[in-house]
Structure formats: structure tokens, C-alpha cells
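Chemist: Below, each structure is written out as C-alpha cells.
No lab work stands behind these numbers, since they all come straight from the coordinates. Quick caveat: nothing in here was measured; it's all calculated off a predicted structure. Cβ atoms are built from the backbone, for glycine too; each structure is taken alone.
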Structure 1
Amino acid sequence: MGEVSGAEFPGATVKPGDPRYEALSTGFNQRWVGRPDAIQLCGDSEQVRAAVQRALDQNRRVTVRGGGHCYEGFVTDPPYGVIVDLSPMHEVYRDEAMGGAYCVEGGCTLWNVYTALYKEYGVTIPGGSCYSVGAGGHICGGGYGLLSRKHGLTVDHLVAVEVVCVDANRKASLVRARRDDEDGAKSELLWAHTGGGGGNFGIVTRYWFSPQLPRAPKTAYLSSVAWNWAGFTQAQFTRLLQNYGEFFAQHSAPGDRYEDLFALLHLSTFANGQIALTTQYVGEDVSLLDKFLAAVQEGVGAPGPQVFAVPHRGVIVHDGPYRRMPWIEATQTLNGSGANQRGKYKSAYMTKPFPGDQIGAIWSVLSDQCYKNAQALLQVDSYGGAVNAVPPGATAVAQRSSILKLQYQTYWTSPEDDDVNLSWIRNFYRSVYASTGGVPVADGPVTDGCFVNYCDSDLVDWPTLYYKQNYKKLVAVKNAWDPLNVFYHEQSIGSA
């Protein structure tokens, strides 16, 4: 197991006319359908390097795909070149040659990572809940998940990467960069992959995580409750958002007693029927989960059971106040990957609770019964805790003081519905941040920019919104390791 895992797969080139071509040139988000010259499936690092070199020699553009979950068309647009598909590279193992670090190959999905680390070693990374997401893009964007309040971001545990880079002579090579590398340029290449986003500096073929990864929780307690939209008043809605924001404003310091708790508030549209709250608790004092739920519903009214699924998540059925499960089963239960559809997303970091004008704007949009899409929502995730224990310059993730992380989402299936849904989410976003120019400004009164892994091509000043003060250093790393700008897309480092 390990470094020879992909050697059994000789690689495969999929071109137009191959029955696999349509599927392999389409993103998970079905808005993005490419027409590349070829999709090159690679089974090991050397195959990736060789694929990049061939593309360079043939003057073809190179893009890379892991899980295929890019929110924009950065992999498939424009419709030419070669998509390097890493999905055959899906091994997870302990690498004694790297001091016992845990190696995750670039084509892994999060579910590959969770199951292998859990079953073989009893450890985990604090990654996301959508387990078909590719670990490659998730990690280098600074991934987070339901254990991040307790254990930080995925990149806080990253110690080395192996990257296919291209030098000024158009030669592709494998570069291994470590946190403690004596070569400062290599250590900065690793730093750039701790939140600098995917597709910027090269193709990451392997990630290594600290030999001291967190032990996987034994047990998780899951709670799923909801308030019906029918009869729900603006006063109740306002109080709900105030309670939720104020709770995490009080409990988002590193080491807080609620660090074992992670919550997802699903503010769905009226058409969905319910506003849902999903919570996971992995600590020993489950009474803290009860106290959290009591704090959120104070002045709002008691919720009932969730009966309508929110987009990309099923209903968690439980008798009593919560459901007790082995943690690995809870992770599978909370999977939010959902079905292949068309979608659009936006994001925001929040450093303080929702102000009144934002709550009013959110209420106005979500309660509007004219918008009939039941698959649209604003998801408000708890944040902070161990995430905020790391200085903003220690990794490329600059947002290290937030209490909440927001994801605006809408899903649909027919291309004929593109305009209505895109207009809805764009207007929603502009209305919530009307007082700051239509975006959640970095270092603002209550916001701190946007999340690069929820990439949004509508953003104009994306370098500041994604990276803040770290952008200048990221450009320097880009110039050092990709001087010919071989790896680029609409929002790649240096293209602003």
C-alpha cells in the first residue's frame, strides 16, 4: 500500500467519441460542461507529471479535477485543453519515509480519507461533510467541517505536499515541499497550499498530514429540529437569528466548553416549508447540546421535528432530543453531497452576530412566496473555536476571527431556469450587504470577506475578499513556482 498504489493503473486518455467523455467532462455542478481535447486519468504522480509535460509540448491548456465539485467553471472553461483527472489516485496511508505522516493522494474523496483514517488508524482530519468532494481542492482551499471548532482547519494539520510544477523552461517536475523545509521557497510553496486555493501553483499529487492527527471521536449526538414557515412571524425569525449569532459570539474562543458542538442553521425559502437546525455534538457532556438548543429557541418558540429535507441533506430521524451514533456513521448520515444538479453559491465570514438590517433583508427574501424554488437557502454554519487559535498569516487562510460562516445556495435542474435562480441569489446577496456595497467586505463591521472554496465568479475584488493581506505573498509564490502562468483560471492567483 502507499507509493505504488497507482502503479497498477497505467493511465487512460478519454477523448471525444469515448462513451465516458460526456460524464468526465461535466462537473458535479451540471452548469459546467467542457469540451476538452482529452481527459487524462492518472494513477500516480509520475503519470501526472508526464501528462502535464505532454500538454505543454502540444501547447494545450492544463486544468485539474479531483472530485469535480468546483462551484464555477474553472476546470471546464474555456472548452479546450486537457483535464488531468486524479480520481484513480485515492490511497490513504501512513508514510514512514515522511516520519509517520499520513499521506492522502490528490484524487481522494473526503469519504476515502475519513474511512481509511478511521478504520486503519483511529484518527481523522477536520474536513467537510460532503463526502464526495475531492480532498485535493478541499484541503488547499483551507477546508473546514464539523470538527473544526475542536480541531481547526484541515490545513492546520498539513505538513507537506507533492506538486507538479512547471519552470520557466516549460519543464514539468515533481516538487516536494515541507513545513520545515530548509529551502525557504519550498516552505512558502507549502504555505500557499494552506488556503491559497486550487489550480494556482501546480497540481498537488499528494498531501501529508501530521503524525499527531486528532483521534476520531467515538460517539456523536445528532439533533435535527425545525420551525414551520407557516405562521412563523418576522419577530420570531429575528429572534432566532439573534439567538444563534449571539450564542456563537459568546462561545467561539479557542478551547471554549462548546468546542465539541457544531451547528448548521438551514434558512430555507418559504417554498421549502421549514427552517431547520442540525447539530452535532461529539463531547462527553451531552447536556451542553440541550443547553444550546434551549438558548436558540428562547423567545422563538419550541421547534418541531424536521419533515422536509433541506437541499443536499436528508432528514435526520430521531426519537427524543437527539440520536446517538458511532461518529463514523454520523459522518455518513450528515453527508451533504446531494444529487448532481445545476447550482450557484455565495459566501461570507461573520465576526459578529447579524445586525438588524441584514436580518431584515434575509427575512424579506426568504419569506417571499413568489419564489417557488424549495431548493434554495442560506446555510449558517458555526465557526471559530480552534480555527481562531491560528494567526492570520500562519497559513494562507487569513480569516481567523470569525464566529459564523455563511453559504448562500440555490439548486435547479433545467437550463431554462438559470436566469430566475441566478437573479434570485444575486439579488439576495446584494440586499443583505447593501450597506457595504453589496459584498461582505473584509475587515468590515460584522463581515470578513468570502471563502475561496465557495468560489464566486461574480466577485470583483476577490483577491481581498478571499485572501485579505495574504494575497501579496501568494502572488510572490505564484511567480516563483509558476512563472509562465501555466495553471490559471478566472480567479487564479495573479490574474486580478
Structure 2
Amino acid sequence: MALRLYNTLTRTKEVFTPLTGEVRMYVCGVTVYDLAHVGHARSALVFDVIRRWLMYSGYRVKFVKNFTDVDDKIIKRAQEEGVSPAELAERHIEEYQRDTKALGVLPADVEPKATDHISQMIALIKRLIAAGFAYEIDGDVYFEVRRFPRYGRLSGKNLDELLAGARVEVDERKRDPRDFALWKSAKPGEPSWESPWGPGRPGWHIECSAMSMEYLGESFDIHGGGEDLIFPHHECEIAQSETATGKPFVRYWMHNAFVNMGAEKMSKSLGNILTIKKLVNRHHPEAVRLYLLGTHYRHPLEFSEERLHDEAQALKGLRALVEWVVDRDREYGHSDLLELRPDGGLSSTFDVLSENDPLRQEKADLQTRFEQAMDDDFNTPAALGVLFDLKRELQRYNHSEMRNARHFALGVAKLVQLSQVLGLELRPMASLAVPSHLGRQIRMLVEQRDAARSRKDWKEADRLREELRTMGVTVEDTPAGSRWRWEPARQ
């Protein structure tokens, strides 16, 4: 099955065909005047998974995601805090990177800042003026919207019905109220740069055209962002880019839907913002990831603390299988299937196959279903459903008389592989960090407790649990067997 994705421009699902052997992908990042919120988290996760799936599918991917670090909101917030706009922006860039790293989002190949690309923006504006699509008035430069008849095609808006673009105050000097700013003349107390039209700073829309073309070329494959960017931002990008180059700007436009807080869209003006920082302090980051990927990226998501708690329990079920295998791999010396990396994640090998593995066909069928779901416009809810089907099949097998530890481990390795495509590492608990001599003693006591439980000697089982507790070990009984966690701080 070929990958098909929904193109906002054509409003249809299309077979994905990259322009070259490398997929070139640009996603509009955040305007860094405040902490990132759960809506930003959703966008970051959506395009992280899209990138991961393209790589899993064998594509080379060049991924660019920018930071808007000069903007009216940044200037206003910096004045309120008594710091420079540059200082405020840099602080929030670092916060955003920490927040998205906590969610397992891979850093982009290039993360350009607008203020580092002023010369590219000026060069692009000069091209637009020379081509007759832009004009200058008293140090301000505007794009003349009526010169681009296709304006409105992305958003489905009629040119005659459009008002001035967002972030732009109506200016009587403009030829048309719909014309948008490419360059803004300097105002007292604001950051500015020299230009052919005098000191000033770029308009919002020109930033992404200049930065995307700098790193991906004048035409590239995928441009993405939140659906609030369709108009005016992405509409303006198309107009200014295609008039400057005479080429199609982007082949596929992709947009994720909003996160709503109850019946309302999340908005700073409504005071219903939930930051990523608060979110990951309340919930396991991978549970947050499970939750946000549990709704298709083009559908609105109603935020729910209750559902997040449910996802945390679901995550425990997946990790329980992984921990069972890793603990026994370490004990019996065949840790080639699941290994703990230095960064705390898992590495897996999948080329170890067994002809008599009773789970082999089941795993192959589930992998096919997983791949079909992801090839159908990145249907992460369906893909997650496959992961939990595999989990249930593994639990059933692990409780059957035909259970083979090696075959079970191979099944869990496949679960890990597919989970990592969605950015779920399924990191084991702290039990994996226990010193080897102590680990042997702990495992012996856990096995003795399991034996006591199997013969219904609850008094002995409780005694052994207490002995383990004094060593800093918490034991949890799960459908996949006993799971233990070493917490040295408790010793």
C-alpha cells in the first residue's frame, strides 16, 4: 500500500510522491514569547511521527522547523518584563526545546531563527518589488494581493471577501486593505535592521518563505503546521513565494487540528492555557504522547485529564511486557533482543527469527495492519490499536502452556519496534540500573515470592515482599508476571 496523505490545498488524500530522492519538509514553529502549551505539543508530536514514519518507510528526510523570534508579542512581553526581545526569545526557545525533548520529539535537522535570516528576507522582498508584486510606502513594504489571483485557494476563501491579514493593522496608505506587510519601518524602542527601505524588521509571513527556501529550495515536498496557520500565514507564503520564483512552492500542505479545553478552543485570551511543562509534571510524558496520538491529527481533540490517566494505565501495560523480557534477558544472558541504551531508551534486534515461532504469523499480520494504518494519512489511532492487539496476543501467549521465553521476547521486540515508530520508547523502570550482585539477590527473592504465591502461601509471600521493601524494591503483580522496581533513595 502506498502512502497517502491529506493535502489541504486539494482537500483530498493523495499518493505521496516526493520531488527528489530526499523528502524535504518544513513545519512552522512557535513564536517564542511565552511557554509552549498542549496545542504546541500536539503539532510537535504530529509532525515528529510523520517524519519518523517517512524514515521507517525508507525515505531520507530533511526536516526544518523554525522559531519566530521577532514579533509584536515578543516586543510587548519583553517590555513588560524589562528585558531585551532577544533575551526573552532565547529563553523561550530553550524552554520549548526542553519541553519537546521531554515528550520524545526529535530535534529538527535545522531549527532556524528569523533574526538570523534577515538578509535572505530582504533579498526575497527585493525580488518581489522588482517583479511588480510589492510596493514601498514610507519605509514599509507591502505585497499586492490582487496581483496574485490564486490567493485564497489554500483556505478556500474568496478574494473579494477577505479582510486584512492577521497581525496587520489596517493602513490607509495601502493600495488595498488585504495587502500584507513584507517589511515594517522601525518604531522607537523596537529592534530593527538596515534595509534598502530604511531601518525596520520583517513582516511575519516573509520569514518562513525565506527560511524554507534557504534550506529546502524554491520548491519542496511538505509544509505543515497548525490549522490556524492556513489563513493568513500559509496563504501569504504561497503568494509571495510563487510570485518571486515562478514555481510551485509546496507539493503537499498538512495541518493538525486544535486542542480544545471543554467546548472552547485553547487560547491565552480565554485564560485556559495548559503548558507542556505543567502537563509533563502531572503525567508521564509517554502517556501524554499516547493521549495526543489517540485522536487523528486532522480531528479536534477535547482535552481530558481522565483520559490521560487512562493512557497512563495503558502505558504501564505495555511497559510491563518490556520489563518482563529485559529482566529475564539480563538474568539468562540473551540480551540481544532488548538492550538498555546509555540514554535510557531501548535498542532492539529483529533479524533473529525462528521458523517454529507460533507468534510469527500473528506478528506479521499485525505489522501489516500497523503499516496500512500509517500509510492511510498517518492514522495513529488505528496504529495504536494494533499495538494493543499485539500486547493482548503476547499476554495470552505468555499464559499458555506452549509459552517459550525466546519466542515471547521476539514478540515483545516487535512491539518495541513498532512503538518506537510512534516515538514511544517504553523505557524500563529503574530496576535495570540495579548493580548486578544486588540484582541476583533481588531476582532470587522475587522468584521465591512467586513460588509462595503459586502455592497460596500468602504469609511467606508477604514476608518476602517486606524483605524486598527494606532493600528499596517495590514489587507489582501484573498479568505478565511479577514486576519489580529498585528505588535506591528508599534504602
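Chemist: Matching task: 36, 25, 22 is the computed value of semi-axes √(5λ) of the Cα gyration tensor in Å. Pick the structure from 1, 2.
Modeler: 1
Chemist: 1, 2: which one has FRET efficiency 1/(1 + (r/R0)^6) of positions 69 and 325 (r between Cβ atoms, R0 = 30 Å, to 0.05), as calculated, at 0.75?
Modeler: 1
Chemist: Distance in nm of label points 7 Å out along Cα→Cβ at positions 149 and 469 computed as 7.9: which structure among 1, 2?
Modeler: 2
Chemist: Then there's this: Identify the structure, out of 1, 2, from whose coordinates helix-only ellipticity at 222 nm (-39500 (n - 2.57) for each DSSP H run of 4 or more, over all residues; to 500) was calculated to give -14000.
Modeler: The structure behind it is 2.
Chemist: Going by mean count of other Cβ atoms within 10 Å over residues 93-100, which of structures 1, 2 comes out largest?
Modeler: Structure 2 comes out on top.
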